[in-house]
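Some structures to go through are shown next.
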Structure P
Amino acid sequence: MTEFLGSLPSRRAFLRFLAGSPLLSLAGLHACSNGNSAGSRRKGVSASGLDLDQIISSSDEAINVFDLEAVARNKLPPAHFGYIATGVDDDATLRANREGFQRIYLRPRRLVDVTHIDMGIELFGESWDSPIVISPAGSQRAFHPQGELAVANAARTRGHLQILSTVTTTSVEDVVEARGAPVWYQLYPTSKWTVTQALLRRAEAAGCPVVVLTVDLPAGSNRETLERYIKTDTRDCSSCHEAGFRGAVRRKPMFDGLDLTGITQLFAPGLTWDFVRRLKDNTNMRVVVKGIVTREDAARCVRSGADGIIVSNHGGRAEESGRATIQSLPEVLEAVAGRVPVLVDGGFRRGNDVLKAMALGASAICIGRPYLWGLGAFGQEGVERVLDIMRAELELAMKLAGTPTLSDIGPGLVART
């Protein structure tokens, strides 16, 4: 491996190999300077071998979301792009999230009037024009100077629900102001209840109607692809990446002014089901549990008072289960039996992916990496382009499937290979 990485052309080839397939989110990496040196830039190459740097120079030229991935890979410092790209261990779960969609095929119906398409959904009494939700992802200023504000502006102009990470690099108050409407707040509770309470109070005061408790990362994860990218990054990032928990959250405004004594990590390895009920008893926000992949845990969520579930494996960045979330979705839905909304994330890149999840019974789907690619490529315009592409693809997919509304999409539309 040392010999393979020894020369610059070989090193670039190796990076293309690592980042060639569609690979959000915790604060394992924080916002270093976005300055690129010549040695840190890499060429984007399409599946056909075309140099994407010569094809797309603005967001409106993107044909699909992968065009924006190539630009982000070329623009961002290696370590920052590696944070987006990485899974864990052999990246098997990350790949499974995409491959899971290939094991489901569509059974489209014909001679249906699809002149008008309605993609609208309702979640907790609020209506949305699209079932595509923006997942939480930390440290977004590592990908663009405007970070979460650019994403919030895109969510506003395109009318999408946005979920904000605990480890946001922009305060919840500023994001809500930019969004022009409340956002959902994702929670890493840490091991200190007073910190949890402070985060809840601040999100609630900002108008957040829902808190999304992430439960699939009780400890760190083995992000080998990220580590390999970091080794290729020649910048000095020590000023941003300080040791310890305080260093990790120094640029995370949700922790400003809090007493962090005794906290050594963002994770909460002692978390149990009692914590869900405790959240319910200490906030007026709805409580959605994110990271559920089995029928047993889905049933426990409902019994514990959860108002909703997000089927998620952390984008393949937590445990290396090797199982796609689209494969987990049916058993979670079966256990829930319609009692609470069930959203799903993991590997959504195409309108057809969204259609398949909705046919299985999802209330909505969440995207992560695609909008980060758009953010890293062109800022707000890039995020808007990702949302436009996925909505246009979903609309076309619904027309071709003979399903003019989401209520027309049912289990008979899909089958497994």
Structure Q
Amino acid sequence: MYIPRERLWFRGAAWVIGLVTATTVLVALARPLISGQKFCPDFICFWAAGKLLSAGESPYDAAGQTRVQQEYGWNKSEDGVGRFDFMPYYYPPWFALLCVPLLPLGFATASFAWLLIQFELLALSGYLLRGSAPGLPRWGTLVLVPVFVFSTLAARLGQATPLILFLMVAAWQLLERRWDRSAGWMLAGLMTKPQLTLAIIPAVLFWSIKQRRWGALQGFLTGLVVLGLASACLVPDWPLQMLQAPSQTPLVTTERPWMSTTWYSLWRTIGLSGWALWATYALGAVPVIGLLVYSVRQRACPLSDVFGMGILAAFFLAPYARYYDLAVLIVPLILLIGRMRPGWATMLLIACTALPAIQIVFLGSTGRGDREETLIWPALLLAALWVFSRYWQPGVLSRPFLVLD
């Protein structure tokens, strides 16, 4: 569906102004109540990066991150599991730039504003996804996305996943409306967290080229150049520093693979290594890549399949992902619900919303809250159902009126 340029720009500007106004009003009303509070514990990482950038320092500097974060309450024994002097910043500099406008608010107020922005992004993602699941009312996704347990946790922690989810959904919807260059810019923004988008970006670009819609590729390259140059103006050698950051301050999943929710980390947790690890990893990764390439090569492949399959593929290909990154699974979940028969869709919805919440509460109550590898099952379940309903036995679980490719 094509939307006139003037109308889409007007709607986009109206949404931005509305969200900024709503956030400002809510922060102003709540400010007397939020002094000294920590609303998003992980926000301290982005706050420190913004502070360092504004001072002309590198957001990857370990000494600078330690200084700023400890000044604002970082505790090595409690927050750093007795090992980390600070929460490392592994993102591109352009993400730290988002926090710079929040610095004048002060840390407590800025963390509250960040919390509001997180839930606003989730709500907006749900709004953009309305109509994606025929079995749900149009308002269903607006409710489902923010209350999805992994979405709520990501927002509550102050992680970047709600932004990544919004950019994914926005790119999808812009492509559906043939705003290809704008969608390309959204894809460039997804490079903020490449481990979650290492499958979806090339898949969408390949789909766009296959459909001869070159604007998406142009927008992606232009956006990447602009973001890269803007970052280089602040940190000239930022690509090198960003690549070196995980070696200078290793990821928590390096020594604790059970604190990850990917196919690769699952087998590391079991104890596989060497050729056995890579062979087992290939058992999941190779078929996923093959199915994704096969889907994209089909000229009649719907764009929703590219995004749904691309999101699921990340958890089979990426070396690591934390439990809050599972928030992006809401997209393939909604797509499957919309394609399945009502009874199956209801069971899937209950399984993927209620059971993870119960499991997280149980793990926390038994002192095993760091056993994140046990939360990989929603990704595995959705991937299995996707393959079963789309490639292996189309029509068995699907709605009878839905024609599958």
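Identify the structure, out of P, Q, from whose coordinates Rg and Dmax of the Cα atoms in Å, for residues 155-258 alone was calculated to give 15.8, 43.
The structure behind it is P.
helix-only ellipticity at 222 nm (-39500 (n - 2.57) for each DSSP H run of 4 or more, over all residues; to 500) was computed and gave -12000; which structure, P, Q, did it come from?
P
As an exercise: log10 I(q)/I(0) by the Debye sum over Cα atoms at q = 0.13 Å⁻¹, calculated from one structure in P, Q, equals -1.24. Which structure is it?
That value comes from structure Q.
Bear in mind that the values in this text are calculations on the coordinates, not laboratory data. The structure presented is a predicted model; accordingly, all values stated were derived computationally and were not measured.
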